[in-house]
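The next part holds the structures, each set out as structure tokens.
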Structure 1
Amino acid sequence: MSTMKPRLITREIIPFLLSFATLVGGTLLLDALLHWLGLVWIGRYLGIVGLLLVLYSFRYSLRKRKIISGGSPLALLRWHEYQAWLGSLLILVHAGIHFNAILGWLAVGAMLVNVGSGLAGKFLLDRARKRMLEARQTMLRRGVPEAELDEQVYVDSLTFDVVKQWRAVHFPITLAFGVLALAHIVAVFLFWGWK
């Protein structure tokens with residue numbers, strides 16, 4: 001039993017949760033640092049930089065849908081992951097704990113769900129599919145009977161089936177985040193003290 005490979009939960013779900021926790025922890029640390037240095041005003045502008053990073057990360061989506069032709073899809077996917085994660089961190093620092101901005105908080109909520117669904121795709125879907133196929137092939141090579149094989153990968157296959165649905169969430173949440181972020185930006189331009 002000690003030679004068995006770790007289950008999908010330890011290979012994929014825990015790293016997913018750690019990445020999300022790192023995003024939240026990094027946000028808290030950067031926000032605390034800005035407060036400690038007396039530079040809280042910088043947070044107002046980090047939202048702009050964060051949004052630009054998130055928008056720039058959409059090159060991957062444009063390439064995937066053949067709207068643009070430049071760039072390697074795999075490289076663009078990696079950049080999408082890094083830029084969207086960093087942009088989200090900056091937007092979260094920008095959001096701070098200002099509970100009076102309901103529209104901004106709705107946008108942040110949609111962004112967090114979007115980041116979560118994106119991380120699900122990154123950590124769970126592709127890796128889970130590859131590792132399930134590898135595990136199945138390894139067991140078949142070892143001569144494990146089909147009935148026993150299905151039993152051994154049952155939990156992984158259930159998890160994989162649930163995770164496959166992530167795209168149905170990721171795109172509409174991205175759209176909701178975009179609409180809410182745009183509404184927040186318009187509201188900022190309308191009500192910002194430009195003096």
Structure 2
Amino acid sequence: MPPRRRLTPDERRGQLLDVGAELFAERPYDEVLMEQVAERAGVSRALLYRHFPAKRDLFAAIYERSAEQRLTEAALDPALPLPERLAAALDTHIDYFAANRHTVLAANRTLAGDRTIQAIMATHHARLRDQLLDTTGLTDTERAATSAVLLSWLVFVHVLCVEWLERENFSRAELRDACVGALLGALSHGR
């Protein structure tokens with residue numbers, strides 16, 4: 001076994017988040033043990049608990065980091081027509097949901113009542129709404145009216161994606177198209 005490399009606290013935290021993210025993506029929340037995270041990371045449990053006092057704390061940090069990454073990865077290109085912009089952003093989110101099924105289901109089922117997880121989701125939805133609004137070029141009056149529609153749509157998308165992960169009653173393309181169609185319909189209805 002090679003000697004352990006000394007990492008800065010930030011590097012170690014990042015490593016623990018990476019390892020935890022892998023484990024939460026591989027199996028349901030209840031099957032992931034902190035001891036497994038420590039073992040896979042090659043650190044003591046004491047060191048892991050120094051960074052994350054509980055499994056929920058580790059999970060919340062992983063979920064928050066992934067939300068930040070998705071915001072960056074799903075940056076909207078204002079040069080594209082709205083339907084194409086939406087489809088590209090949705091593809092990024094659906095890719096994450098599909099690759100991290102257990103993580104998403106844990107956040108939305110196992111930890112559905114957790115205030116920290118809910119706050120992460122609410123912040124993520126608000127920032128996505130702002131990203132969408134920033135690419136529209138709407139006036140202040142139009143922007144205010146559209147803001148509520150977008151936030152409601154983002155919650156709809158979130159719920160539909162979780163349903164898709166649980167039941168897979170429709171294809172990935174149907175999921176994306178339903179989401180795009182729902183927003184385009186909601187936006188055209190008010191005009």
Structure 3
Amino acid sequence: MNHLIVYAHPFEDSFNHAILESAVAALESKGHSVVVRDLYAIGFNPVLSPKDFKELRSGHTPEDIATEQEYIKKADAITFIYPLWWTGLPAILQGYIDRVFAYGFAYQYNKEGMVEGLLASKKGVMITTHGTPNMYYDASGMTQSLKQTTDEGIFGFCGVETLEHLFLGGISSSDDVTRKAMLQTVETKIKELF
């Protein structure tokens with residue numbers, strides 16, 4: 001199985017990077033092929049510009065967008081690994097979605113005006129870290145809201161079947177033992193899913 005991991009954290013020594021390493025190791029241990037697109041490392045431009053709109057509408061996909069779309073085409077599964085910032089995606093990841101998950105590539109509207117997801121053969125996983133403890137987000141309804149806006153609003157909208165959305169909360173106050181347990185959870189869950 002071909003896996004694409006889209007990773008959005010600026011620091012190589014972050015806990016998110018440890019999650020990335022755990023996910024890659026878990027997939028490769030089962031013989032899967034893994035491609036990682038580290039958006040900060042590749043210097044991905046997240047700004048959907050007027051020029052991009054014009055080119056996409058005229059059927060000419062800008063080269064950097066076409067490169068990322070090619071990775072998505074080849075993937076059987078797509079995983080996003082990112083920290084939650086201001087209850088949303090980091091700007092670089094939001095920009096990746098804005099630019100790469102374009103109309104005519106990831107979705108389109110049919111004659112009745114209903115959306116058709118064009119990535120329906122793919123599976124999706126999201127792994128999100130945040131400083132707030134999970135119990136607070138669960139109790140306030142935030143976890144469910146985030147699942148709706150990401151799992152359904154991004155993956156589901158494009159036809160991707162979301163297999164799992166792991167929320168790893170309380171990161172900023174967690175100790176090494178807790179973080180190691182979280183990494184084990186990531187590894188176990190990835191192996192269960194794939």
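Rule-based calculations on the coordinates, nothing more; no lab input. Owing to the predicted nature of the structure, the values given are computational and were not obtained by experimental measurement. Cβ atoms are built from the backbone, for glycine too; each structure is taken alone.
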note = distance in nm of label points 7 Å out along Cα→Cβ at positions 80 and 160 gets 2.2 when computed on, of labels 1, 2, 3, structure 1
inquiry  = Quick check: 16.8, 54 is what I get for Rg and Dmax of the Cα atoms in Å, calculated from one of 1, 2, 3. Which structure matches?
reply    = 3
message = Starting from the value 18.2: which structure in 1, 2, 3 was mean count of other Cβ atoms within 10 Å over residues 48-55 calculated from?
response = 1
